[in-house]
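So, here come the structures, one by one.
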Structure I
Amino acid sequence: MLRPEQLDAMVPLLGGRDVLAVMATGSGKSAIYQVPSLLLPGVTVVVSPLIALQNDQIAGLDHSEAPEAVAINSRQRESENEANWRAVLEHDADYVFLAPEQLTKDEVLERLKSVEVSLLVVDEAHCVAMWGHDFRPEYLRLGDVAEALGRPPVVALTATASPPVREDIVEALRMRDPLVVAGGFDRPNLDIEVRRHTDDGEKRRAVVEAVASLPGPGILYAATRKDTERYAEALRERGIDACPYHAGMRAAEREDVHLGFLAGRCDVVVATSAFGMGIDKPDVRFVVHASIPDSVDSYYQQIGRAGRDGEPATVLMFYRPEDLSLATFFTTHNPDEELIGRVFSAVRSSSPMRLGRLRTELDVRGRRLANAVNLLERCGALVSGRRGLSAADIPRRKAVERARETAASGERLDRSRVEMMRGYAETRGCRRRFLLGYFGETLSDPCGRCDTCRDGASDEVATVSVLPGADTAQVDCETSVFAPNTHVVHTEWGPGVVMTCEHDRVTVLFDSEGYRTLSLDAVAESGVLKADDPAPAEPVPAHAEEPVA
């Protein structure tokens, strides 16, 4: 049975309208494109970032009455890819799954241009956000891909996108008057808790004790590869079938862990953030974080893997303030200025230039080249068009300088995301209300299913001042001038959007500075922050049709 929000998206899509669906994991986002594709001629191209995720999605379509689905990727033999291409070109396949890297190849685009593409689906669309927690530079090419394929309707799907990230997705994919379906972020079956520690050894022992006592299956997230190995070993010593998972393992080893977890052969996966995207396991009973994640976006996506069957599940984070330094370290951006200069000079000498030709001329491949090109595009030094990349009329030195400034801005934003997580870990308010506010939803009453609610702290006015010397203030943030999603202007930091508002503080995502938290008393006294709109922008709920400007 289709849900109302799914139908709300399908009807406009069949009429040719772009759709951005921001819906909780397990809410049936895939049906938004799968059902219309049955009624449309041509092939549906699905951009999916991970091969394991592609395989899961194809398996979900693999029954006698489903249309044929194939994948084209680097893990398959060339003969298998060629057989799949024949199925696409001969109209025997209705879905073709590709990684974004595949779509940067001219030969792949030429093959797709020879068939009718009815839909372009971008899964895990938050990866397109330049400074998002899962940014994939290849995703920024997808706006060009849509144009090259004759501009079919674009469907962008994600479970994790705050309102500013939604705007970034729409802009990067060049979506036209998109219908935005957003909602369902509240997961009332999740019991949320944060436990604070000061000693690292004590915290590690507490993590092992907690995981050993929780009913599985479950996921334990750790900050480093070494930690995944250590925690997995400690849990195995307790008789628990625990498997480490991180990007340093061979692909076959990671796949064994993935499949073993899905099949129930592994009770606990101890993983870095490399594990989890697209994991379709409904009965995960807990998600534990041994250290604080680097952003609210990452945290929300990871805890969303618990309790997808609707049954009670535990979400537990162990917080030691000193761990924030490691999270901050991972936010450091070191742009390759020499490569950035070479890329700009190459494009300027022969504009417009296709990415494939640029790759060949510079003999640089992979993420390094994509990052350099995207930084130059982001700062306006390069412009992407149908015929390829063109260079702005500026000196090479200026292009490199702009790219450096853009990277520095991204680093400030990433570090501010870490501070946002500090705010979440240390809040005395309802944790569920904090999370929902971040994604543009409101919760009228404390949830009663987080540690601060159980302790009674969420009913009290917070007494921790954000700015030194600031007093506290009690404000009804849902009706105040600084309600979530309100556009504001700061006298020093410029424009921004209110993300969360608690009794004594407001957190704003500024275009140039990232997330900043301000004391409401200090704001009222100094007047440094003012609403830019006469009224707060409403979050886009499910069932609503509202384009992102």
Structure II
Amino acid sequence: MHTGYQLVWIASERTPDYPAMVDDVTGRRLSYRELIAEIDAVAAGLAGRGINAGSRVAIALPSTWEHCLVVLALMRLNAIPALLNFRLKPEEISGLCEFCEIDAAIILPDPAIAEMVAGALPDGAPVWSVGGDAGSAEDFVGCRGDGSALPPYVQPAETDIAFLFFTSGTTGLPKAVVLNHRTTEHRLTWLSTQGGLRHGSHNRSLGCMPLSHVIGFYGVFLITLVFNGTYFVVSDFNPPKIVDLVEREKITYAFCVPTMFQAMAASPNYTPAKMASMELALFGGITIDPDLLEHIDREWGGTIRHIYGTTETMCSLSNPDPVGQHATLRAAYYTRIRLVRIDGDGAEDVVAAGEEGELIVDATVDTIFTEYLGRPDATAAKKKDGWYYTGDVFLQERNGDITLVGRVDDMIRSGGESIHPEEVEAVLEEHVAVGEVSVVGIPDAKWGQVVVACVKRMNGDAAQMAADVDAHCKASVLAGFKRPKAYFFADELPRNAANKVLRRLLRDAAMAAQAAGSDSFQQVA
């Protein structure tokens, strides 16, 4: 087994003078030799404040230069980076620090966050801020020491905790996903074999995915360094600047969610020529608009691949040629999968071709998470009899491929029929008056549940808009039982820190509006 730090150190021995990292703010560049020296200096500073092997250190930062250095320094010490989404509310960050028994934290310069986080840590535990003053927090600039005085790196046990990542759940605090050292090398190998990133080709990687996300951390940052590439820090997602960066630095590799590709392609300074250097574009997380996929394929010229995975599994499915089959995937290296009946009899209750089922993934392979920290109930609900239950619904194709349909917990059950919100949303979004929309099911005495379309409020009469969109649905290919029976108009669609729509809150708001007889809730015939 090689740990993440060992793999980066070995890479530095291969190409000590090759550029490893470039800062988007200052323009600073570090060679691999210089990077190792910086890692050691920061690690010495951390060690001087009591951080050592096994210490849990929360990082709640954007994907900045400092974030990159501190996570590598923690890996050098065999401490445990807890990679938090910096967009979480202060009380969520402090709540997770307390629940996960965090020993130190590195945060943005916000005195309110510093005070709340300090209160959640042991007395005297260090809290550093990056980028400015944060009241009682120490300035991270001073977190340095004599790297040459560090003891030699000690190989940890493969079952020791390497990282804590966090799910982007829509209810309660995110769950802490425990990943041990054994998973790291296997996750990187998976990305090489299925993603198509080549070792030794000096990849020039676009670091726009958050380091708190497994795509951003493993799929871009760590694999770039391990493969002797150059990682270009993107601390703020600004599409015009990113398009110029791709052209100026001849970026060859990007792994993004589709909304990022959409923003880049729609940027006012975008031209196909500016993307000519792009050799490999991976997308994951969700399905992609087929038109966007064809646009990228036509104008960027490089290879495009679809990767499916979760924080818990990293990668389970892929499609090396997604154009024309944007939601179709297949089991990949390290992976055994099954589609099983929802609410069925377990892992042996496999669906037939042409049927839909929940995707379950072999939980015995070395890419899989260990547990949800401190949540044995949640772990048991997801890991059953050697299988990880993803909660995602796929259609079993006759050729063995599977096609993404939706989420088990979002499914609406009306009159004995199962309805996927995504299918209804796709039809609603075709109407010119519909911008943001999310579909939920609310209780109904006759049908069990009925479909309600929750639409971000726009100018105009709510009743007329509901009638217009309903007429559009009736004229579409959408089956009658899937057509929304009511429309709820909201000022905003509530979202969590990962920008996912909170259907639960929308459902509650729609039901409250219905009960109050509000004009924002419009039933249709």
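Match the computed value 0.95 of FRET efficiency 1/(1 + (r/R0)^6) of positions 174 and 494 (r between Cβ atoms, R0 = 25 Å, to 0.05) to one of the structures I, II, and report its label. Value 0.95 for FRET efficiency 1/(1 + (r/R0)^6) of positions 174 and 494 (r between Cβ atoms, R0 = 25 Å, to 0.05) corresponds to II out of I, II. Computing helix-only ellipticity at 222 nm (-39500 (n - 2.57) for each DSSP H run of 4 or more, over all residues; to 500) across structures I, II gives -8500 for structure II.
Once mean count of other Cβ atoms within 10 Å over residues 334-341 is computed for every structure in I, II, the highest value turns out to be that of II. With relative contact order in percent (Cα under 8 Å, 6 or more apart) derived from the coordinates and found to be 14, which of I, II does the value describe? Among I, II, the structure yielding 14 for relative contact order in percent (Cα under 8 Å, 6 or more apart) is I.
Values quoted throughout were computed directly from the atomic coordinates according to the rules given, and no laboratory measurement underlies them. Predicted, not measured: the structure shown is a model, and the values here were computed from it. Cβ atoms are built from the backbone, for glycine too; each structure is taken alone.
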